[in-house]
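Alright, structures below, take your time with them.
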Structure 1
Amino acid sequence: MYLKHKLALILTIAALVFYSCGTMQYAPDVHPVNFTILQMNDVYEIAPLEGGRVGGIARVATVFDDLKKKNPNTISVLSGDFLSPSLMGKLKENGKKIAGMQMVEALNAMGLDYVTFGNHEFDLKTYELLQERIDSSNFEFICNNVYHNDNGDIVPFTQKGKKISSGKILTFTNKYGGVVKVGLTGTVLPFNKKDYVHYTDPFDATKTAYEELKSKSDILINITHLFIDDDKKMAEQFPEFNLLIGGHDHTNMKFIVGNTTITKADANAKTIYIHHFSYNPVTKVTTLRSELMPITNTIADEPKTEAVVQKWVKKQDKLLREMGYTPDEMVMVTTEPLICTESAIRSQQTNFGRITLEAFEAAMPGADVYMLNSGSMRLDDNLSGTITQYDILRTFPYGGAIVRVNIPGDVLSDILTIGTVDNKTEGGYLQINHVTGTPGHWKINGDVISSKREYSVVMPKFLASGREANLEMIGNYLTKKMIPNTFSIDGRTVKNDIRDMVIDYMKHKL
């Protein structure tokens with residue numbers, strides 16, 4: 001009997017040795033399944049910035065290709081905001097706005113896999129134009145809380161004839177037969193109120209998608225385009241999300257809330273996040289390592305994507321010249337960088353904001369206050385050295401006229417407080433001139449604001465129309481008076497457009 005047991009033991013050990021040395025080295029479910037996600041968010045420029053030093057979709061494409069070579073279980077995700085705004089997107093070709101076409105083509109060439117909507121996707125004026133861009137995208141849209149308002153009928157958006165999904169299951173495997181199922185959904189903040197768009201509550205919609213996905217998934221991920229405070233709230237409410245791939249805030253950040261990691265990269269692909277997941281099918285344990293990677297000129301351009309980028313760069317130059325601009329013309333030289341990164345311009349007074357307001361004053365002198373909503377400045381960059389017309393044009397892709405409105409002192413006091421305190425970090429943060437003091441103690445040209453008088457205030461027509469968040473009250477004071485088409489500045493005729501005024505001021509005053 002002893003010999004029988006001994007023989008069985010020897011045979012078992014021999015079998016284990018055989019399997020460990022042969023093609024079936026381990027049991028199928030022991031090895032982890034590894035997969036990688038490349039994250040971008042808030043990408044408005046397809047070409048590099050800062051004189052070619054940072055960013056560029058073709059460089060991101062190179063990184064993506066390298067990741068796929070290391071692990072075929074690799075996907076790329078963009079967390080909203082790419083169709084708008086950009087200088088190139090505002091230009092027209094054959095009478096039609098480019099409106100994100102350049103971005104779709106570049107992302108298609110790169111091989112992007114998934115996006116959710118950002119609030120700026122709904123900058124596109126018509127449903128038909130947005131639908132064109134969605135249908136020309138080879139990457140898949142996923143979103144749980146936004147629908148098409150079709151003249152009162154609330155229906156899902158579609159992509160190439162199929163309903164855009166509120167969530168989907170991705171399956172990754174390893175060579176040993178191990179499997180992991182990843183539940184993926186997307187959520188956008190209900191901010192851009194176009195007539196053709198209907199939002200549902202982002203938390204209620206996410207709850208529905210979350211409950212639907214979690215019973216079928218080993219890992220849960222939400223691609224979000226939300227404020228960071230809402231991301232944190234979402235992580236608290238839905239603790240089984242392993243990762244929130246975030247956007248909207250434009251500045252890289254990483255937070256851990258419970259078991260949930262929240263990440264956002266810098267806008268315009270100055271950085272990307274790379275998420276390395278490892279899932280053990282036996283223990284059901286997931287590990288995640290997230291690394292922030294700068295995209296710089298040390299990274300080569302992927303040729304196929306770069307060819308698309310260069311095609312659009314050349315078109316842009318041609319179209320700008322046809323509009324009467326000279327993109328490569330020098331307008332000034334500065335030794336002090338002009339500060340216009342999103343994180344700075346939306347939270348503090350900057351020298352570039354001040355120069356812009358001085359340009360307003362040169363065109364429309366005599367007002368008590370000059371103000372500018374920082375969301376008008378979309379450069380997300382600092383300029384130094386030789387400044388060209390193109391630099392100004394890409395800073396102000398919306399352009400637009402300025403107007404003079406009369407506002408009561410008590411309302412102006414509220415506007416200044418909202419615009420510099422409540423709207424801090426947002427596009428409605430105000431750059432201001434001729435104003436000093438603090439909330440409750442504002443002074444105009446050295447004098448305390450009086451509630452008994454009105455003040456003349458010069459600002460962009462967009463802001464004066466009450467279209468900026470939390471500053472809608474300004475729209476009550478916009479009159480129907482004729483807005484001048486041009487200004488005469490020292491004998492020069494200058495178009496009433498922010499871009500033209502800043503270019504003229506830099507050329508002739510600085």
Structure 2
Amino acid sequence: MRFPRSCGTLVHPTSFPGKYGIGDFGKEARIFLDFLEETEQSIWQVLPLTPTGYGNSPYASYSAFAGNPYLISPDILLEKGLLTASETHSLIIPSSTTVAYELAFEKKAAALKMASARFYETLGGDEEKKFEQFKLEHGHWLDDYVLFMAVGKSNQMRPWNTWDADIATRKKSAISKAKKTYEQEIKLEYWLQYEFLNQWLALKEYANTKGIRVIGDIPIFVDHNSADVWANTEYFAVDKKGNRTLVAGVPPDYFSETGQLWGNPQYQWGALEKDGYSWWIKRFKHMFLTCDAIRVDHFRGFDAYWEIPATEKTAINGRWVQGPGEKLFDTILQECGELPILAEDLGFVTEGVEKLRDKYAFPGMKIIQFAFDADPSNSFLPHNYPQNCVVYSGTHDNDTTRGWYEQAPEDERHFARTYTQSDGTQINLAFIRLGMLSVGDQAIFPMQDFMGLSTEHRMNFPGTSSGNWLWRYTTEMLQKIDRDKIRGLVQLGNRSIMKI
């Protein structure tokens with residue numbers, strides 16, 4: 001589908017300010033959406049909202065379907081009578097520009113357990129009907145997920161293939177026993193997902209009533225230590241004991257002599273095709289329930305993917321394998337109808353990737369920070385953009401624009417100054433202006449670039465396993481943004497929410 005000429009902001013909910021150590025779906029989320037409305041922006045892009053695993057990465061999750069319970073707002077639970085004022089007060093953590101993951105998780109886990117108990121104590125009437133309907137509609141992933149988390153927590157979230165063999169291999173007797181053993185823990189997990197979805201959909205509705213679309217993010221691969229793989233081993237490259245046999249990554253290139261060994265289990269695309277791609281259809285339908293559009297991460301992997309034996313220590317000894325391509329997307333199109341998808345097509349893009357992307361008119365991504373290598377034909381220079389694309393100054397995987405400029409080689413800095421006709425002192429606004437005035441249908445900018453922040457406020461350093469996903473802004477930082485200037489650029493680029 002073609003998207004309207006529009007613009008917006010990339011910021012993950014964990015980055016919102018607030019008093020509980022981590023951003024959530026409460027008041028500050030709505031203040032952010034008010035900021036979008038005030039500046040006439042109509043897009044909010046988020047990272048995956050799923051439960052985070054190793055390193056708190058939203059791209060390493062225990063589920064491709066579930067929501068991260070730590071995004072649940074204690075203040076909303078207070079409004080619902082599921083927490084008391086003193087209980088929410090005890091959750092307060094001094095505000096900072098970094099997420100206090102461990103302390104926030106520790107405090108919130110206890111509070112969520114109390115709120116869950118109160119929910120069940122008072123459950124009845126319409127609320128009970130809604131809860132049962134929720135469990136019924138989402139049972140295809142939810143029932144496995146709640147059991148996975150209950151058993152997983154009792155095993156300190158160690159990989160599921162290291163659990164007791166009977167439950168790891170899902171023997172019926174072991175499943176039945178686990179459901180009884182962990183009955184209370186399972187009830188908690190059901191409620192957490194119910195409350196997460198209710199709070200998120202209420203926030204999404206608040207955005208939609210203002211004319212703001214929410215763009216979600218779907219990683220192509222899932223984590224090995226997830227309910228998805230544990231419950232659907234036939235769809236993944238694992239042996240009978242659950243050990244990975246083939247994993248994902250990318251081959252050696254200019255950036256890495258050994259490539260990148262991601263370690264996610266590869267899909268058994270033959271088994272998925274035989275089953276009519278039912279798991280993928282459910283995944284996309286769930287994403288379209290929770291978001292208005294989806295950024296599909298590592299889109300190239302649907303055309304061809306780098307397959308590496310799980311015994312390898314690097315990504316060097318792999319091979320390219322043909323992906324599901326049109327067969328998958330034709331099936332999803334048939335089942336879901338219109339596909340509001342953005343294709344993450346960065347890196348080395350082959351003719352096959354372009355053909356697959358363009359067949360469905362999925363807009364690709366253009367990153368302004370990649371433009372200034374002195375080649376006027378560089379596809380990331382705005383004068384070379386196609387109309388059907390999404391323009392970014394940078395993404396969550398890039399430095400902030402100010403940080404990029406401060407560390408870029410002088411020849412790139414000179415080209416950027418010349419191209420933007422600026423002195424570089426506000427290079428972030430110069431790049432935002434380029435994106436706004438470009439021909440690209442959509443232009444999206446990280447919140448850090450609206451704020452003019454340096455490298456220390458970067459969200460992620462690809463290839464590193466610690467120190468990421470920490471950034472938060474403060475209330476004062478949001479207030480300092482020159483709304484008139486941003487609104488002026490939005491209107492100048494004909495991207496105003498008023499025109500959509």
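Read the figures in this text as sums done on the coordinates, not as results from a lab. In this text the structure is predicted, and so the values were computed from the model without any measurement. Cβ atoms are built from the backbone, for glycine too; each structure is taken alone.
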Handout entry: Top of 1, 2 by mean count of other Cβ atoms within 10 Å over residues 278-285, largest first
Key = 2
Exercise for the section: Using Cα Rg over 2.2 N^0.38 Å, single out the structure from 1, 2 with the greatest value. Expected result: 1
Exercise for the section: Of the structures 1, 2, report the one carrying the highest value of distance in nm of label points 7 Å out along Cα→Cβ at positions 254 and 454. Expected result: 1
Handout entry: Structure with the greatest value (metric distance in nm of label points 7 Å out along Cα→Cβ at positions 38 and 366, set 1, 2)
Key = 1
Exercise for the section: Assuming -12500 is helix-only ellipticity at 222 nm (-39500 (n - 2.57) for each DSSP H run of 4 or more, over all residues; to 500) as calculated from a single structure, say which of 1, 2 it is. Expected result: 2
Fill in the blank from the handout: For mean count of other Cβ atoms within 10 Å over residues 246-253, structure among 1, 2 ranking highest is 1
Completion exercise
Across 1, 2, relative contact order in percent (Cα under 8 Å, 6 or more apart) reaches its greatest value in structure 2
